[in-house]
Structure I
Amino acid sequence: MTDKDAGPGTFPAAIDYERMYRGEELSPGVAIQRPPWDIGRPQPLLVEFEQRGRIHDDVLDVGCGPGDNAIYLASLGYRVIGLDVAATAIGAARSRAAKQGVPVSFETADATLLVGHDGRFYTVVSSALLHCLTPEQRRAHVAALTRVIKPGGRLIQFCFTTTDCAELYAPYPISEETLRSTFAPPNWSITMLRPDRLTVEPDETMSERFARIGFRPELDDQGALLLPVLVLEAQRI
């Protein structure tokens, strides 16, 4: 899939994330009780990267949602800022951080702009964000990442990839070809690109959508779904 043929499939392409986090209807009769990426714990893929020593210095969690990844990293001593477009998500993140006594800065921000953070971060983590952006938004987002990551810094990113059933849970699934062309010289060098699985907690709407076509993803040992993603680590040149 390339920019010209990316499309929304059967998953809603235009989502008001503020309404979604409030549990309000996204369209008549359609509401999401809990975003599937809100698993109530840090994403296991991110934990793996941290344990392998791939995260350093000041960290930006872009599209942080309710903040579990950012809180996890901050609890280990990293200086972390979490950004999300939805004010309700940021409010939830601040509440979770306060309950755990972990110092994290959470701010409402547009991922296609990232104003005020130029050259600030050595590590940026991005979990389940890129496939939510249209091709136009994606280009603006990558340009913003290019500004905020220090030369020599890295992006660690997990995004849903193009599979037979990806249209059931991702607005704009991303192919390996697209990632390789997006994170290319002169601004980027890909140091890792591999398939893996993202841990998600489906709500009733997603579960019903899967059941209608007989899609049965693997489960982890806590009963959460494991959905195909591409794991990218790219260095800012």
Structure II
Amino acid sequence: MVGVLLAFYSERTVAGRQERFCNLGAWCVLPEFRFHSLKLLKALLAQPGYHFTDLSPSGNVVPINTRLGFRFLDTTTALMPNLPWPSRPGRRLVSADPEVIRRTLAGPDLERYLDHAEAPAARHIVLVDGEEFCHVVFRRDRRKRLPLFGSILYVSNPALFRRMHRMLLRHLLLRHGVLATLAELRVVGGRPPLSMLLPDTRRKMFRSDSLDPDDVDYLYSELVCLSW
């Protein structure tokens, strides 16, 4: 074997339809066979009936993807400091306990959690306010080689996330040792209060003939499977 292009496959329900996704992962070819590299990518993209995502393309891969029809996702990102905000007793709850998460989630939300419960890079939290709940998936992330950040990958209920984001940030600080949280605005539904927009963000790309950017999330991908 002289070259590999890793891919993650999934079937998702989008707007009531079953859609097939192929997420591009690591792409490695031995130097003496590098001139064959593009054959791997073109063979993968030739698979019919798939929507393709590349959620962590390296700098030299971005122009190749662009020439092959990939588009950029909006990755405008807010940085939030995780502060020990005072907590108030009441019906609101933030928990990372797997049993609490299983009892709270239902239907497709529970299915998504069970699919990712053992994913190495995915960490799960549930926010509860009365009858409402929000499943949050985040990963530990490095910036400037410092493993002090948490990146929000998925939010099932953006409105509840915004109402309870201070409780979540407190939880991330005190229970997970995460000093700051990175949140893409399209994932969390807008810019959180007291956040700072980052001048540069990591690019993410997708290729589809029928789906819009809002139909693409980061579940079932290398972002939940691989830590770095």
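Readers should treat all values here as calculations from the given coordinates under stated rules, not as data from a laboratory. As the structure is a computational prediction, the values presented were derived from the model and not from experiment. Cβ atoms are built from the backbone, for glycine too; each structure is taken alone.
If distance in nm of label points 7 Å out along Cα→Cβ at positions 37 and 133 computes to 1.1, which of I, II did it come from? Traced to structure I.
Among candidates I, II, the computation of distance in nm of label points 7 Å out along Cα→Cβ at positions 109 and 165 that gave 2.0 used structure II. When Rg/Rh (Cα atoms, Kirkwood Rh) is calculated, the result is 0.93; to which of the structures I, II does this value belong? Going through each structure in turn, the value belongs to I.
So log10 I(q)/I(0) by the Debye sum over Cα atoms at q = 0.12, 0.14, 0.19, 0.27 Å⁻¹, for residues 45-124 alone, computed for just one structure, reads -0.30, -0.41, -0.76, -1.34; which one of I, II is that? Traced to structure I. Compute distance in nm of label points 7 Å out along Cα→Cβ at positions 69 and 181 for each of I, II and report the one that scores greatest. That would be structure II. Calculated for structures I, II, relative contact order in percent (Cα under 8 Å, 6 or more apart) is largest in II.
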